[in-house]
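A short reminder: the numbers here are calculations on the coordinates, not readings from a lab. Only a predicted model underlies this, so the values are computations on that prediction, with no experimental measurement involved. Cβ atoms are built from the backbone, for glycine too; each structure is taken alone.
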Structure P
Amino acid sequence: MEPLITIMFKLQLYYLMNRTAMWFLSIALLVVAVAFLYSSRFYETTALLDAFRSQYQSEYLYESVGITKFVMVTVSLFLNLHCFLGVNGKYAAFFVSKHSDRLRFIISKMAMISLITTIMCLATWCIFNLIGIYLTPYHTLKLSDAVLYGYITIEAISLGLIEALLMQLFDSLFSGIIPMIGFWGMELFASDEVLSDNKIITVVYQVLPHIINKNGELIVKGTWICYMLFLVTLLMINIFVFQIRDIK
């Protein structure tokens, strides 16, 4: 007989990856691929792309990172909204008869959402490199690019956990507006002038790995430790709320 936690993981996968979710994720990857193709300037002559390798390589990276941030945050918000919406979570009542079952259930749910978000980010990184390597003369595999995509993954999961918390508290389709506004706010305030003048905004950038462009270099303002501590804190808060609330 399979362990209960394994059954719950399969259950979460079954309910999360339905036709609606599959279509949404497929469209998201298609949008990413088309946007990356355009950003790569593959339609330009090889001689032109080769003559300005550094410029085109930087533009491809900057534009691809910007596209990836928006699409992956949107994907994460969608997955959490889709999975925590009350009407989609009624099956939980059949699997959480005991307190320990509640813990397994919420952990398996958040783990599955985070895993799918991570797989989507990894797929996006692969598309970024495949297009760059096979369709342009300037792109090369870089560890620094992979690190940037790692930051994007953590940001997407963190904002998704904020959305999960809001869904647990309010069960509203409009709750996703709040983390999305937060994301666009971080895009808007991503300048050294704003960050040096406003300590509160600076703290936000130190707990969420939002990539900014500083003098042509893509950087984050915090550390891996701060980002992971914030992510774990969001996980614990979500678990606590799920443990004490009624399952509708």
Structure Q
Amino acid sequence: MRWIPWLRLLFCLLLWTVSGNVAAAGKATELNVDFAKGKWDASQWQPVRVPPQETPIALEQFEDSIGTTDFTEEQVKQQLDNAVLVHDTGLRDGEMTVTFTLGEKRGTAPGFLISPEIQDGVLVSGTAVFVTHGYYVAWDVATDREAKRTRYTHMGQIARWTAPNTTHVIRLRFNRRGHLAVQVNDSDVMVFRNRRINGKVGVWGCHGPCRFYSLKLVPGGTLPWTIRKTEAKQR
């Protein structure tokens, strides 16, 4: 039949268009950010507040990074010593790598958000990993706007010294099955399951001085969910 070649041509054009759109979408999910002054697009990031904040506290722009200086005593007293910034990548299978530092003040805890739910600019829920001097810890976070409270449910932590005023690297890998793997520098890897994944990621300045220098997010990732015996011999 004469119409069959035309049908084949139409099918090929349709396949080419879909493939191109998928490739473009895949490329759009990659993220490579240098937080130095003038090197990143702040309009692509959303400042988010947590109760009892009335407005978000912005992360400060430094020459080589963004972050927080010391919060005032009044901010600490009113539980306002949190600055959160979020970006929606749309990627549900990926690995995020962030370089950061933390200051010497006790309690300082740079944080990293995975899949936050946000409503009207307010953090509703999400998974947060905070790094302190003596350990890093994962929390399930949920807020109550009416009560102006934030609830942190402990998921797990690793006792480990993280020196202040020194550059560190955190890796967080997640997938659509709800798995989350976390590693700070060359530490053991913490793995969690049944996490809700929506493609949003963020950084969180908490309690004291901290800086975020770069953030890279790629599809897939290599941080292991488990270690086989043959792999263990190489480590």
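Of note:
- Structure from which 1, 6, 13, 16, 17, 14, 12, 9, 6, 3, 2, 1, 0, 0 was derived, P(r) over Cα pairs in 5 Å bins from 0, in percent, options P, Q: P
- Given 22.5 for mean count of other Cβ atoms within 10 Å over residues 149-156, calculated: source structure among P, Q: P
- Structure responsible for 24, with relative contact order in percent (Cα under 8 Å, 6 or more apart) calculated and labels P, Q on offer: P
- Which of P, Q leads on distance in nm of label points 7 Å out along Cα→Cβ at positions 85 and 221, largest value: P
- Computed -4500 for helix-only ellipticity at 222 nm (-39500 (n - 2.57) for each DSSP H run of 4 or more, over all residues; to 500) - originating structure among P, Q: Q
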